[in-house]
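*Asks:* As structure tokens, here come the structures.
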Structure I
Amino acid sequence: MSSEDLEQKIIAQLKTVYDPEIPVDVYELGLIYEINFPSEDEVEIVMTLTSPNCPAAEHLPREVEEKVKALEQVGKVTVRITFDPPWSRDMMSEEAQLELGLL
């Protein structure tokens, strides 16, 4: 399977993880900054949270890791949290902005 195909499967999994305070998935919210493949069966996700004090800070990264690890092509998942650059509404997809009535 190509890394592009696997990336699409990973994105599909990420779209099933929702921020508990906002009814939009973490991918459409723009919380996923990078999806990297350090080795053949290893995935690194670089993500952020809506704020450093986000109540879901413990829960969301763990759920992202579990959903991606559920894919049979994935052996190891590393989720790295960053606040650089800080998340802003501008990072949300148009779909997410429409969902939240921001467009």
Structure II
Amino acid sequence: MQFFSLSRRRTDAFPPDAFTPERIAAEGQRVKELYLAGLLRQVWKRGDMGGAAILWEAASEAEVREACESLPLFKAGMLEIAALVPLEPYAGFGPAK
């Protein structure tokens, strides 16, 4: 099953300089690990604020939440998941009924 998450950096609680190059590199490394594991399918940097949009492939929402919670910025309280949505196939591409 696929899921879509939208996260945001908690800039209300953490100043910009708290998002150090080392923290961002650790986040990037974890994202690569999740991609190589086949759980994270695609990732985009948000264009409107700090954060990401991620397409996940998982057996359950709990599995995706566990993956999100493994991200270093999330663990540090610097990232929040604003939305986590299960996705279903679009029926418009199937046969007409």
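Rule-based calculations on the coordinates, nothing more; no lab input. Note that the coordinates shown come from a computational prediction; the quantities given were computed from them, not determined experimentally. Cβ atoms are built from the backbone, for glycine too; each structure is taken alone.
*Asks:* Where does the value 2.5 come from, among I, II, when distance in nm of label points 7 Å out along Cα→Cβ at positions 13 and 53 is the thing being computed?
*Replies:* The read-out was computed on structure II.
*Asks:* Let me ask you something else. Given a computed value of 0.96 for Rg/Rh (Cα atoms, Kirkwood Rh), which structure among I, II does it belong to?
*Replies:* Considering all the candidates, the number was obtained from I.
*Asks:* Here's something else I'd like to know. For structures I, II, which has the highest computed value of relative contact order in percent (Cα under 8 Å, 6 or more apart)?
*Replies:* Checked I, II; max of relative contact order in percent (Cα under 8 Å, 6 or more apart) sits with II.
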